[in-house]
Structure formats: structure tokens, C-alpha cells
Structure 1
Amino acid sequence: MAGVYQFERAGSAFVWVRYWDHRRGKWRNRTTKVRANDPDRARKLAKFIHRIEGENLSATEVPAGTAPDARQLARWVPAWLRATYAESESTLAQYEQRWRAVLAFLQDRRVFYAADVQREHADGYIAWRTTLRKGKAGKSIARNTCIAELKVLAMVLFEAVRRGEIAANPLARLRLRRSAARIKPEFTDAQIGQVRAQLREAPEWMGRAFEIALYTGLRHAETRLRLADVDFSRGEIFVGDPKGGPKRAYTIPLPDELRPMLQQLARAGILLAWSPPTGKGVMPAGMQWRRLFDAAGLGDHSFHSTRVTFISRGCRAGIPEGMMRRLVNHASAEIHAIYQRVEVEDLKQWRPRITLPPPPEVA
């Protein structure tokens with residue numbers, strides 16, 4: 001068994017936890033300093049447990065008592081990931097995060113080499129991982145997240161085969177069924193107004209990200225446009241690091257609605273359209289968006305609903321599927337190859353057909 005388990009100890013007024021300490025390589029009992037009768041017990045425990053799990057997931061060293069060996073997964077995988085995905089910062093960060101979760105599980109099972117990984121480890125991983133919590137909200141880890149993390153482990157084992165550490169990949173054919181994804185709704189004009197009302201009291205970066213996504217259909221990370229990639233004279237935006245990395249870079253028309261805001265940023269010498277929140281104690285961006293949409297009375301919506309809205313309105317406007325896919329870079333490799341002859345000039349006649357409420361005036 002693994003995870004962080006709560007219990008009440010006789011003679012103690014506090015809730016205790018028991019967990020496997022990856023840094024020390026042993027089980028540990030620890031008081032949370034949260035009183036068992038505290039009315040805010042659930043929230044305080046979730047925060048305490050999240051901190052412990054964060055410490056464990058960041059512990060990538062091989063536990064004491066094992067001989068240093070370059071073949072140990074904890075030693076060669078991080079460098080291999082950095083070398084393999086150096087050209088895509090977002091993909092690298094995503095895979096590193098998934099690997100840290102997998103490595104915590106493997107170390108909990110005392111598995112240090114590729115040769116020690118068995119098919120049953122994949123079977124047990126989901127049950128182990130879903131007992132943990134993520135984020136300050138203390139939400140459980142979703143099944144689809146676990147499957148994505150196991151795919152990174154499978155990638156690592158394919159590399160281990162290439163290196164000659166194992167003869168075959170035991171996770172080559174996982175065939176794990178993903179949970180049905182929640183259907184993200186689109187925004188109506190009225191709901192866009194509700195979001196904008198909340199954004200007036202939110203950090204400035206959120207307003208910029210929302211407007212860029214709404215008028216382009218870009219994903220959240222893609223809205224961090226480099227102002228140097230915005231060609232105001234030609235009316236184009238170059239998206240240099242989209243989902244899938246630079247090899248899938250593409251160009252889209254510059255929406256007239258965004259021109260005033262982006263020109264103002266460019267004149268101010270700002271390099272990026274917005275920068276993510278940083279610093280100790282700063283709430284993660286995803287949680288800030290969640291709270292904003294909840295405050296707007298749109299609990300079923302998410303930031304990605306801007307993309308759903310853009311695509312849905314484009315389809316209703318009669319934009320051909322091939323053009324629409326190019327506008328949002330939303331194609332499989334096969335479909336993308338079919339339409340690769342479509343140039344940005346061909347898209348400019350279609351982009352103005354997507355109608356949305358006018359943006360707030362630029363001060």
C-alpha cells in the first residue's frame with residue numbers, strides 16, 4: 001500500500017498521518033498539528049498532505065543503501081527527457097512532472113532499474129496514484145492523468161530497450177481505457193460579459209490571456225504570445241511553440257479586435273503578452289481561472305471553453321473544415337498534411353466571419 005494515510009492516535013488531540021518517506025527510505029508517522037475536532041479539519045489536512053506529497057514527488061534521488069549506478073532510472077531519465085524534448089519547453093515540463101509522479105511510485109515499490117519494472121506495476125499504479133491528492137484544493141488524481149503518466153513510463157522503457165538495459169518493454173501494449181472526457185461548453189455572448197465583469201477585478205494577465213484566446217482559439221499556454229512574433233504590417237501572428245512543439249508552428253491572421261491591445265504592449269517594450277504568476281504562495285494559474293469562472297456563475301466552463309467557442313462559431317459561420325483546422329492548428333498529422341498547402345493569405349478572408357462582442361477599450 002502507499003499514499004498518505006490519516007489516523008487518530010490515542011492520547012493525542014491531533015490528526016496524524018502515515019506515509020512512505022522517499023528521502024529517508026522508510027515509513028514515517030507524523031503529527032499534522034490539526035486538531036481532530038477542528039471544524040476546518042478537512043481543508044487543513046488537505047493542505048498538509050499536499051505539502052508532504054510535493055516533497056515526495058520532488059525526491060528523485062535513489063534512497064540510501066543502494067549503490068550508485070548510472071543505469072538506475074532516477075539517474076539517467078531526467079537527463080534523457082531534457083535532451084529529447086529540449087525544443088519544446090512546455091512538453092518537457094509536462095513530461096518531467098509526470099515522470100516525478102511515476103518515480104515516486106517506483107521508489108515506493110523499491111524499483112530502481114528498468115529490468116525491475118513489471119506489467120503488474122502498471123496495474124497497481126492507478127490504484128496507488130488515485131489515493132493521492134493534487135493541488136491546494138486537495139482534489140483526487142483523475143484516471144486519465146494516471147494513464148498519461150504511465151505512457152511516460154512506457155516511453156522510458158522503450159528507451160531502456162534501445163540502450164540494451166532490457167530486452168522488451170513490458171508496458172508496450174497497455175490498452176488502458178481512458179475515462180470519458182467532460183464535454184466543455186461554449187460561451188454565449190452574455191456569459192462572455194459575465195467573465196469580463198470578473199476580469200475587471202482580476203490580475204491584468206488574466207484579461208489579456210482571455211481576450212487573446214477568445215479571438216484566436218489559442219490554447220492557454222499559446223496565448224503567451226511573443227510580441228516580436230506579431231506582424232502588425234502584414235496582419236499576422238506567428239505561433240512558434242504550440243501544442244506539439246516548434247515542429248507544429250503555424251501562422252494565423254491577427255484579429256482586428258486584438259490589434260489595439262497588442263500594439264500598446266509592443267510600444268511599451270513588453271516581450272510577452274502576459275507572464276504566468278510566480279512566487280511563493282502564489283495561487284496556480286489553473287486554480288485562479290477555476291475561481292474566476294465559479295465567481296462568474298460558470299462552474300461548468302473552463303479556460304478551454306474559449307477554444308470551443310471559437311471553433312463552434314467558426315463552423316456556424318460556414319468556414320470550411322480545412323480552413324478552420326488551420327486557424328486553430330487542430331488537426332491530426334494526416335489531415336494536416338492534406339491541408340498543408342493552405343497559406344495564411346487564404347485564411348484572412350474567413351477570419352472576419354467569426355463575430356464576437358467588441359473587446360474592452362484599451363486605456
Structure 2
Amino acid sequence: MKTILVSGSSGLVGSATARKFHQLGYQIVGLDNDMRSFYFGDASSTKQTREVLIQELSNYMHVDADIRDQQTLEQIFSEYGQYLKAVVHCAAQPSHDWAARDPHLDFEVNAVGTLNLLELTRRFAKEASFIFMSTNKVYGDSPNQIPLYEGELRWNPINVHTRDFGIDESMSIDASTHSLFGVSKTSADLLVQEYGRYFGMNTVSFRGGCLTGPSHAGAELHGFLSYLVKCTVGSKPYRIFGYLGKQVRDNIHSEDLVEAFASYVESPLPARVYNIGGGQFSNVSVLEAIELIEAISGTKLKWSLDSEHRVGDHKWYVSDISRFMQDYPGWGITRNIPSILEEMVRIEIETDAES
């Protein structure tokens with residue numbers, strides 16, 4: 001049976017990937033050891049999502065595995081490698097703030113873990129597609145060099161083309177402050193490209209902006225919209241880090257993202273790199289998001305502004321997704337910010353009512 005291996009299978013993107021490819025008739029081998037609860041606490045645990053996947057997906061097999069554990073990974077690949085159509089690598093230490101607390105662990109998970117999966121894919125399933133969930137943090141703080149002007153609720157690029165289309169893959173990854181998280185993910189991104197170029201494998205790095213959806217276990221240091229919704233609906237205080245709350249992010253719904261994965265697996269190309277996100281179709285500032293969530297939920301958020309921004313944080317980042325759309329013209333964004341927030345608020349209110 002054709003098989004997909006998904007690392008980080010209980011997370012936002014990993015679980016959406018499992019559902020999508022299960023729907024397409026694949027067997028799913030999910031790897032996840034709930035490291036998210038270690039990073040961000042029990043409230044961010046992915047155990048519940050894991051249990052739902054096990055119960056609802058008949059062809060889903062869960063393995064409580066750490067991507068740093070080469071011995072366990074080799075056993076998995078030796079068993080399933082001959083059936084693998086793709087490896088979708090979503091597991092990560094996802095916070096640049098957290099990475100500074102334990103740089104060794106961050107690099108081991110993000111860079112060495114990626115190398116482990118790449119090498120085992122080359123050895124046991126070289127024809128399989130290798131999809132890596134990278135990050136826009138590979139560009140470091142270079143996006144902050146874009147000239148901006150201040151609007152009422154957001155920063156905006158002065159250059160009209162940038163404002164209308166966003167940041168493309170030609171932006172340099174050099175001479176910038178990445179955060180240690182950005183460095184470990186950039187290392188992994190380059191490894192994925194190199195395995196594509198050097199070994200001729202079908203590899204792709206999706207450099208994501210903000211990824212979101214109803215399954216997101218948002219925390220203060222990671223998961224912008226999810227955590228903002230949780231704070232508003234749950235009447236918890238929210239802290240904005242710098243830039244007057246006018247910093248802008250594009251957000252892509254996890255289901256739109258995994259549709260891009262499916263498009264790639266159907267027609268893979270070697271050593272590809274794509275900026276991926278909501279692009280011009282789905283982006284928002286912090287202040288704009290607060291206004292929208294308050295209007296949808298009917299609840300006022302108690303928020304405060306910290307004058308200091310986080311190291312390496314972007315003032316304005318919107319992905320130019322035209323390269324992927326040119327290579328895969330059947331794909332596009334189907335959910336914008338209002339529809340994403342309406343879904344998230346509805347589910348958060350229902351969850352609160354049940355608890």
C-alpha cells in the first residue's frame with residue numbers, strides 16, 4: 001500500500017497532512033513524541049490530536065519516536081521504506097525565543113533530525129518525495145531592510161510591487177540576524193536542497209510564514225493567531241512585543257498548506273524552494289487581528305504593549321507565493337484572515353463550553 005511518513009504528525013501541519021493523504025488513500029506512518037509539551041507546557045500538548053488521529057483514521061499508525069533517535073528511525077524506514085511515496089517532515093523546535101535557552105537541543109532537533117530523515121530516505125526510499133516544512137526565518141531580519149511607512153493599524157512597504165506581491169525567494173539569507181532557531185532551520189533547509197541537487201532526490205523546502213488553523217496549540221512564543229484567539233475568548237491578558245502592534249504577517253490555513261504538499265507529491269521536482277503563506281490573499285497586523293477577533297467573539301481583549309521587539313523578529317512579512325503557483329497552477333489560497341479567525345473563534349468557544 002502506498003505510504004506517507006509524517007514527522008510531527010500530531011502537530012498543526014502534521015495532523016492536517018495525515019488527514020489529507022489518508023483521504024487520498026495512503027497509509028500514514030506518524031512520528032510524534034509530544035515534544036511540544038516539553039517546549040511550551042502541558043497546555044500545548046499534542047496528545048489529544050494524536051488520539052483523535054488514531055481513532056478516526058483507519059490507515060494511520062502512530063510511532064512515539066524522536067527524530068534524533070537514529071536507531072528507531074532506521075527500524076521504521078527498513079520496514080516501510082519500500083512503500084514510501086513521500087516523507088513529510090514537520091517536526092521541529094519551532095520558537096526562536098526558546099532556541100536561545102537550549103541551543104544544542106534546538107540544533108539537534110531542527111538540523112540533525114532533518115539530516116537523519118534525509119539520509120534514511122536516500123538509503124531506503126530514494127524515489128520518494130521529501131517535503132520539508134522550513135520557515136521564513138531563513139532570511140533572518142533581512143525583511144526589516146524593506147522601506148516601510150506607518151499606517152493607522154499596520155506597517156506597509158513603500159514599494160508598490162513588494163506591497164502587492166510580498167517577499168520572494170531571491171532575498172538573501174546572508175548578513176542578517178536569524179535567531180538560533182533561524183540558523184538551525186536554515187541549516188536544515190540547505191541540507192534538503194543539497195540532497196536534491198547532489199543526490200538527485202525530489203526534495204522541497206516550503207519556507208512558511210505563519211501557519212495556522214483550528215488544530216494549532218498556540219503559545220505565547222509560537223502560534224500568533226491561535227494564541228491571540230485563546231487569550232481573547234479565555235479572557236487572558238495578551239502581550240504585544242514591539243513595533244507598536246502594527247507588525248504584519250501572512251497566515252496560511254493548514255489545509256491550504258497540505259493541498260500544496262499533495263500537489264508536489266503528485267508532480268515532484270528536485271531541489272525546489274518555495275515561499276509559502278497566505279501572501280497577498282491572507283495577511284494581517286496584530287492590531288487588525290485583535291479588532292477582528294473582538295468583533296467575531298464579542299469579547300474585549302486585555303492587551304499590553306512591550307516596547308522591545310523580539311530579536312530577529314520581522315516588522316512586515318508577506319510571502320510572495322507566485323513561484324509555487326506558477327509551477328502548480330491548480331493550487332491556490334481558499335481561506336482568508338476573516339474566515340480563518342471565524343473558524344478558530346467558533347472552535348475555541350465550543351472547547352471552552354465543553355471544559
Computed 172 for volume of the Cα convex hull per residue in Å³ - originating structure among 1, 2: 1
Parent structure of the calculated result 2.6, given that distance in nm of label points 7 Å out along Cα→Cβ at positions 171 and 195 is the read-out and 1, 2 the choices: 2
With relative contact order in percent (Cα under 8 Å, 6 or more apart) derived as 18, matching label from 1, 2: 2
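Quick note: the coordinates plus some simple rules give every number you see, no bench work behind them. Just so you know, these numbers come straight off a predicted model, no measurement behind them. Cβ atoms are built from the backbone, for glycine too; each structure is taken alone.
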